[in-house]
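The numbers here are math on the coordinates, done by the rules we state, and not lab data. Because the structure is a prediction, the values reported are computed rather than measured. Cβ atoms are built from the backbone, for glycine too; each structure is taken alone.
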Structure I
Amino acid sequence: MSLNAIPVPSGWYPDPSGARQWRVWTGTVWSELTRPYGEVAPAPSIVSDLSLIQALHRLVRYGIAGDFAGISILVSVLAHWPGTAHPVSEWFAVAACNVAVALILVGSACFAFAARELEGHWTPSAFIPGVNLVVVNAIVTRRLGGQPLRRVGAEVVLMVLFVAQFHAEVWLCVAPVIVAVGESQWIATLIDHLLSSSQPSTPATS
């Protein structure tokens, strides 16, 4: 199909790359959202949630891993900083801290955009690392019918224990993994819910 000849409505269409899948046309550009042939594609109304779905996809792919990997590295390095009981070399400590900060910034940026899409506008909390993570988790939990205070509270307690006691209790290294896996599952569930909430329709074919 030629998208330059006449205006084409937004919706699901055969992937222009030739891959055997549907791809969303936003009305101006092709998005990264795809579905294999054989699956029922949601109606074009899904385009209204496209920016939210893409922000959540980035969160699952990069944001959660970046945030929690960065926090884990930073806490581990600080527990073995030069001058402590089991120190690492100074150059390694500095390099690892720089990597940790970079990962946290990437993760926090993903959480900031996700918070913006979930709330519908920018808020001060979206720009604060850690706070934007809590905000996103609370909104996702509420949208899925869960109890935000209980879930987010449990995750905060786990992370506080990790940060405060990792130097003495190495087994607490599992805390960030547990929290990260839990967040990924909740966000993936919300993505599936958004994709399935639209009435199914048959995409146009060329």
Structure II
Amino acid sequence: MSSQRIRRLLRVLVLGMVLLAIAPASAEEIRDWPCDAPLAERFDPVQVWGSALPGPLPGDWRQDAAVREVVEFAANPENPASQGTKRIAGFAAPLGRADREQRLMLVFAGLLEQFNLLRGFVIEGVRDFVVRAKILREAVDRNEAAAAALPTEAREEQRRGHLEAGAWDARRMDDAIEEAEFLCHRYGYLDKKLRQLTAGIRAAL
């Protein structure tokens, strides 16, 4: 087999690999909201609590230094829910019956506010990665169309250049989709953690 024929076969193999890299990515649907959990901009206090609230939510939780410390510790992403519930139980233990419900509801109000902020950051991140993936999808489609539109007499390097660019954009698109999916896990985790902390508040009442 001549060296020229070998080179031609190698170019065909490379082109086939590029096409395989593009095909799965460009066939994948990019949803506006890729998370399994439904999109909700804010937590619903009654849903998180699990029943009707004992009373109106107070809005001045930051004025109580001890409450503020518990909220900031429990809401910190570095601290698991188990540590947060222990801190809540320790905070509630010395409180008198008359004071306990009021101050624990301050903790609940503070947690809702902090977790709404965290959820907002996650939602914004998911949307940013989805937009990035859609922009890259358009770039993949443009390169595929440009390669398909080349006349049959066009040089193979031109065709391969478009397809290789499309394959690179397809990999970046996949990365963006994976980042969005990772943030979806964070979105679900925030809901789970807040409900665990709320269960700790209810247990301490």
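Given 69, 38, 33 as the derived value for Cα extents along the principal axes in Å, which of the supplied structures I, II does it correspond to?
Going through each structure in turn, the value belongs to I.
Rank structures I, II by FRET efficiency 1/(1 + (r/R0)^6) of positions 90 and 162 (r between Cβ atoms, R0 = 25 Å, to 0.05) and report only the one at the top, that is, the highest.
The structure with the largest value is I.
From I, II, which structure was helix-only ellipticity at 222 nm (-39500 (n - 2.57) for each DSSP H run of 4 or more, over all residues; to 500) = -18000 calculated on?
I
Compute distance in nm of label points 7 Å out along Cα→Cβ at positions 106 and 146 for each of I, II and report the one that scores greatest.
Largest one: structure II.
Using mean count of other Cβ atoms within 10 Å over residues 58-65, single out the structure from I, II with the greatest value.
The maximum falls on structure I.
A value of 35 was derived for relative contact order in percent (Cα under 8 Å, 6 or more apart); which structure in I, II was it taken from?
It traces back to II.
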